[in-house]
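The structures come next, written out as structure tokens.
Derivation of every value follows stated rules applied to the coordinates shown; laboratory data play no part. This one's a predicted model, so the numbers in the text were calculated from it and none came from an experiment. Cβ atoms are built from the backbone, for glycine too; each structure is taken alone.
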Structure I
């Protein structure tokens, strides 16, 4: 009888322990997720979408002359969505979500395709990622850039060739990418020491996932204006208290004058 009651007490205690663990696990998970938040928003060109200027293509015409190559320095969708706006964390020494540490791709791809750089704007977590450059065109290509305080690159790519490049330090602003063979080719890359950065998509939307909770400073940048300065964003910088879950900046309307020479 004593052995029976001892066994029953053991099973009851084990069940209670399992129940407590099952309750505690979601609580622990929720507590962990309460430390992180996402930042979203959408950039809007607040005016009539401008027509993208057709660029002069005067090299390798048997290949590049086939394409309708347009200026990519200001890309606005029919509904005003503004593409290729950089937004990135300026604050230093921030915690990084473990999932981002584990899942970061080892390479960031820059393709020479249809005689332009694709994508036009890209980001790279330089301490974790390397730049992978490929030439998908049937003509030789060149990729050249000069990061501030870092080694410059002048890479020649034969047809079908590829190359890799490692940045050695972060940049406070995107670095221009050029092609010495095809002067119309232009792109930008932003090397940073954390993954908290984004480039707005064709519809103007952006998202930076799994930011640490707290007040942080961000930078907004566009190639036509560089620092995307607004009255409430001196030098394109702003602070926001990131809360757990979704943090939405909403629609950020920008006047056309801002993207003209000398505009503010």
Structure II
């Protein structure tokens, strides 16, 4: 990571802007949705995205300074500053060590989910789901599956097979009954299945296999059944050009 400091005072200025918009009512509402209130200011996402847009010229013209700014924002420990760091950092400058360190710091699902978009363009993007999905900490494991979601949606140039090859991770971890993990494995299965016809067939096959082979796990049954409910819905079948299973087809 670059040792060059961010523009003088910019990190402090941004943190002051965030703190000036702190909203305790928002923090309480976020806590009801499972967001860790510690270090959280309650600044809405549209505000954070607006600040990130303001910083685009810095990212474009002096990327190493934007990268260092992101590091300083993350190091602040402020919830919203960490989301902003994920939005302003430069993927080309992110290292695997940084990705591991930031993911290890995660203590809330929303920061976890926002962060994964940063890693999609990196050369290590497909290795990290394999590593993180097998980890024990809740948000490290969640990060692995949310990164699968992000790759399935945003890596348009990837061959479908590269995405499909991540599905065994979902199958392996489907029985993890921790809420933030369970929802992430389900999300990954659905996002892969909505990518294309080939991905849809592969995701449905994995869901059916989970139901057949992990029937003793309530978490695994939910992951698979909920995914199949969406993947076999009319809009998704039309989107991927797939046919409804015979049990759903009307007879004439």
> Out of I, II, which one gives -5000 for helix-only ellipticity at 222 nm (-39500 (n - 2.57) for each DSSP H run of 4 or more, over all residues; to 500) as computed from the coordinates?
Replying inline: I
>> On relative contact order in percent (Cα under 8 Å, 6 or more apart), which of the structures labelled I, II is highest?
In response: I
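Kindly point out which one of I, II the value 71, 38, 35 was derived from, the read-out being Cα extents along the principal axes in Å. All intermediate terms of the calculation are to be shown ahead of the outcome.
On the way: I: 97, 46, 36; II: 71, 38, 35.
Only structure II yields this read-out.
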>> Out of I, II, which has the highest value for FRET efficiency 1/(1 + (r/R0)^6) of positions 166 and 206 (r between Cβ atoms, R0 = 30 Å, to 0.05)?
In response: II
